[in-house]
Structure 1
Amino acid sequence: MKRFPCPKCHEESIPLKDKYLAAIWMSVHCPRCGTRLCAHPLLMTLLYFVYFWIAATCIFLAAAWSSWVPLLVMLALWLLVDLASIAWMPLRAMRPRGG
């Protein structure tokens, strides 16, 4: 299974599941060094704008055309954006809690 590098210890120790969770605004921990990690917040904001734009456009087209095809296109585009966010979204080390 593919692993992603930790920005703190630089070991490829972040599993795919944790990388996906980080891409949906959750913090995760590096199994090697224990650092709290999150996806880059500014890029996450841009990513969620893309999600909203895809949804708004496809729902509008589905209503205008009275067709289910734009909704299927929306599903495919969301899956592509999810895959891109997992592959290219950089992780950032967070400050320790209470420290």
Structure 2
Amino acid sequence: MSESTTRRCIGVTVRTPAGASSAFGVEPDDVSAALVERAIGWFVGRGQLEPGDFRLGLLRGAAIVDLPPRAELVHAGVTEGDVLHLLTNEPQVDGAW
């Protein structure tokens, strides 16, 4: 098999904390941080997300698996059609005093 037949774009969906979503194509060797940066730019540019510090989570069964920033998406278990969630790294405030 040649490299061109083994490497192909993977289609995934990225969702914001508020539920907005969009499809993205990623290369097998793309890392989590690169997709986070692209997704933030996409959603911020459309007024669907405020800039911030985010990471990616991959839903597997009933659990969300955090993807390390330098993890290659395919090696982290991301496959065609997966839904990835932008998760905030910033402290959550519930408004209680």
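Read-outs: derived from the displayed coordinates by stated rules, not from any lab. It should be emphasised that the depicted structure is a prediction, and the values quoted were computed from it without experimental measurement. Cβ atoms are built from the backbone, for glycine too; each structure is taken alone.
Points worth noting:
- For -17500 (helix-only ellipticity at 222 nm (-39500 (n - 2.57) for each DSSP H run of 4 or more, over all residues; to 500), calculated) the corresponding structure among 1, 2: 1
- Of the structures 1, 2, the one that 4.3 was derived from, the read-out being distance in nm of label points 7 Å out along Cα→Cβ at positions 12 and 60: 1
- Among candidates 1, 2, the computation of Kirkwood radius over Cα pairs in Å that gave 14.2 used structure 2.
- For relative contact order in percent (Cα under 8 Å, 6 or more apart) computed as 29, the structure of 1, 2 it came from: 1
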